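Below you'll find the structures, each written out as C-alpha cells.
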Structure 1
Amino acid sequence: VLHHGCILFDSNLDNLRNALNVKNKKIISKSAKSVKSSVANLKEISKLDYEISDFLEKLKNEILQTQENFEIYELTKEDILNVDKIKSEKYATKDWIYGQSPKCTFFLDEARDYTIEIDGGKIEKINMGDDNKFDSLIGIFFEYEEIKNKIDEFNIKDDYTKKLTEI
C-alpha cells in the first residue's frame, strides 16, 4: 500500500506562502483551481515537544500497530538502483515534469498585452506586437535553462530578456 499526503511538521510557513502566492493577473490557466486553505505546522498546533525524527518514528509505529500485516521493508542496493533508473528515465525528464502542465498564458507586460502561451510545458506562442525576436523560444520548455540558453544563443538583449529569465 502506498500512502500519499503532506504533513507540515516544522516548516517556514512564510516561505511556503510566498512560494505559492502568484499575482492573479500574471498567469491565467485553465487548470483546476486550488482551494485556498490555512495551513499550520503539526508541531505548533499539537504542542509536540519533540523533533521530526521522533515524530516519524511514532508515526511509523502507529501505522504498524493499527494496520494488519504491515511490515517494514528495507530497500536493497538493487532496489535503490532500480528506483534511480526509473527516476532518471521517467520522473526526472522535462516531459514528465513540465509536459503534463495545463495550457496557460503568462503575461510578460500587461500594459502592452505581451503574452506567452504555454501548452504541455512548452512555449506555443509569443505575442509581442510586431516584435518577433523571441520567436526562437517557440517550441522549447518554459523553463529557466532553456529560455536562458536560447536568449544567449540568439544574443537577444532588451528589457524583456531579464523578465524572461526571472520567470
Structure 2
Amino acid sequence: KDFQANVKRLVLAGVWDEIIEMLKRYELPDEFEGKKEWIVHGTRYRRLVEPLDIANYHRHLKNEDTGPYMNKARPKRYRYTQRWLEHANRLPKEEITESTFWAEVEELCSWISNNKPFEDVKERVLKLEQDIKKWTDNGELTKDVFSKDPTFIKLWETLPHEHKSTSCISTLFTVKG
C-alpha cells in the first residue's frame, strides 16, 4: 500500500513538473495560472502530496545532507501552486503554509532533540501554533491530523508544560503531559 502511494506520488510529481515547465516555456495560455480550476487543482495537490514529500525527505535523512526542506529542497511545483493561490486571493507570501508546516515540525523536533533550549525556538513555535490555529479555524487542517501524527505529538511532548498550558492550540488534541 505504501509502495503504491509512493508510485502515485512520483507520477503526480512528474505531471505537475511538466505543467510548470510548460508554463515556463510559455506553452500554456497567459491566464493559465489565474484560472480558478487550476488554482483549486494545484492547491488540492499541494495539500495532499507535499506532506508526503516532506515525510519522504526526512525519512531518507536528506535534511542532514542538504539542509532544511523549505530552504533547500522544496520543489517548484509547490512554490508555483502556492503562489497561484496567494495571487488569486491577494494573500501575503507565507513561508510556512498548511502543506509545509510538517517541514517546520520536523525542523523543530530536530532542534529540540539536539538539546537546544526551548527559548531558542520559542518564537518559531508560537508562530507555528498561531498558523495551525488559523488553518484549523479556516478548515484547511483538521484536528485529526494532530491525534494521528507521531512527529507532532513528539514535538508537543517536548515543549515545557507552562507553554502547553497556555498554547492557543492546546484544545485541538488530547495529549498527556
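Read-outs throughout are calculated quantities, based only on the coordinates presented, and are distinct from any laboratory measurement. Just so we're clear, the structure is a prediction, and the values are computed from it rather than from any experiment. Cβ atoms are built from the backbone, for glycine too; each structure is taken alone.
Here are the numbers:
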| quantity | calculated |
| --- | --- |
| Structure with the greatest value (metric volume of the Cα convex hull per residue in Å³, set 1, 2) | 1 |
| Parent structure of the calculated result 15, given that relative contact order in percent (Cα under 8 Å, 6 or more apart) is the read-out and 1, 2 the choices | 1 |
| Label whose coordinates, when mean count of other Cβ atoms within 10 Å over residues 113-120 is calculated, return 17.0 (choices 1, 2) | 1 |
| Test item: helix-only ellipticity at 222 nm (-39500 (n - 2.57) for each DSSP H run of 4 or more, over all residues; to 500) calculated as -10000, pick one of 1, 2 | 1 |
